[in-house]
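None of the figures in this text is laboratory data; all of them are computed from the coordinates on show. On a predicted model such as this, the values are computed, not experimentally measured, just so you know. Cβ atoms are built from the backbone, for glycine too; each structure is taken alone.
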Structure 1
Amino acid sequence: MKNLKFEYDKNGFCVSRSLFTKNEILNLDKKLKDFLKLKSKNLKGRDINRTSNNSINTLHDIDKYENYFSKFAEKKKILNLSKLLLNSEPEFRKCEMFAKPAKVGLKSPMHQDNFLWAVKNSNGLTFWVALDKCDKTNGGLSYYNGSHKYGLLEHESSFAPGTSQKIKKNFLNKIKKNCKLVTPKLNPGDVLIHHCLMVHGSNENKSKRSRRGFTIQFKDKRSDYNKKLLKNYEKKLKLQMKLRKQI
């Protein structure tokens, strides 16, 4: 646990290997597949994004539709690790699924989660739970090591379904110059945990393997949201959804 805290503070992310047992992953996998089959057809707008062949690429706020996912987030080992890394009592935000299907999985441009979240003190994190083997070849998640230390960077509209914002080129160039890009290799049950200011993204999945990840978000319970920044983000997202004819 102490090693994870050291890596998280230094690099902006850490990897907890086999945090979840094989049975936990099998149960989670089944629940997600059932959700895709039975409930995804009821999702619309910002809660679902599809690829060019109509495969599901991302699902957002799925805890609103299925209690199992928010209950999964209440596992003691998740809450204890969140508390350690946040240095505060964690408050659950939401759960998402990033399916990135084989051959057609969409790219996620480089961004920081807190541009979307707007947590006032930028004390938040994401658990990214691997359901498949993940690496560079199938669109694994990539981080710029230590980029969380540069604060909240300026973003602009990306028009990418599922990740509507991206870091502006001049700010991203500075990060590229000073931070090394890493793409951790993951097995099912491994978990990436990253700071909400971490610069991250992923490439398209052109491989024959899917790259599924289930995410759980937490923030510092003592922190409120910056309503002005949140309103600005919501406005930009709404415009993109209109252009994509999602609303």
Structure 2
Amino acid sequence: MTVTPDGYMPEVDSTSDEIRRRLAAGHPTAVPMRVWTTVQTSGHGQRGRTWRAPPGNLSASWWLPGPPRDAWTTHRAGLVVLAAAARLGVELEDCGLKWVNDLVHVPAEGAPGKWGGILAESPGPAGIILGIGLNLVPPEWPEATWVGAFSSCLPPAISWMEALQAEMAVPRTTEQVREDYAKACRTLGRQGTWLCPDGTTREGTFSALLEDGSLCMQDHAGRQHTIRSGQVRGLADRYM
């Protein structure tokens, strides 16, 4: 299968799976690599869910050598995408981040929608596989949106890759990430539901971002709950 020097593949089942295959085939774990495509046929997201990507969307994964991901890896990646979009001139009014790994557009009127997602995985002690998917064409499912829904600037996938690569090289301290993520997070201050890993649900207000990147919920009885996993949704929203 054709692979260009910058990691582009015309089509691949999953960019993250391709990273795994290359590591298994002997790619040095101390050497970074990236794989990206606009035709991904079998992507995946958190908790094994399918990431549906019509042809034309950007699907990209990076092998980042070093220690396993820290608590802020996913948050940092979300800020990288927003900064890359701003670098390209993409209009980001009403855009932000849904805890913990989604890029969202939340208009004053109308339904919110997801236009990108992030998945950080640590296959071992040698590094991180970071996957980013962005909707650059109109989506096929109702809870999603795309860059063209909120911006007249529509950069091609290769420009997104260049901007993402540049923003990944920008140093961001944990304190900066926490502060900037809190500002961009559209989940904070929202009343919603936590779908707990054990299958139960709790309702309350998503009140704070904690020092380890977790989300704090205050339920209707005033009790505080720390959310490290599971899904969160707004009470009045199908998606947010």
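Results, tabulated for the structure shown:
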quantity: Identity of the structure behind 16 (criterion: relative contact order in percent (Cα under 8 Å, 6 or more apart), calculated), options 1, 2; calculated: 2
quantity: At a computed 1.03 (Rg/Rh (Cα atoms, Kirkwood Rh), for residues 25-72 alone), which of 1, 2; calculated: 2
quantity: Test item: FRET efficiency 1/(1 + (r/R0)^6) of positions 97 and 145 (r between Cβ atoms, R0 = 25 Å, to 0.05) calculated as 0.95, pick one of 1, 2; calculated: 2
quantity: Which entry (1, 2) yields the derived value -9500 for helix-only ellipticity at 222 nm (-39500 (n - 2.57) for each DSSP H run of 4 or more, over all residues; to 500); calculated: 1
quantity: Winner on mean count of other Cβ atoms within 10 Å over residues 33-40 once structures 1, 2 are ranked, highest first; calculated: 2
quantity: Test item: volume of the Cα convex hull per residue in Å³ calculated as 118, pick one of 1, 2; calculated: 1
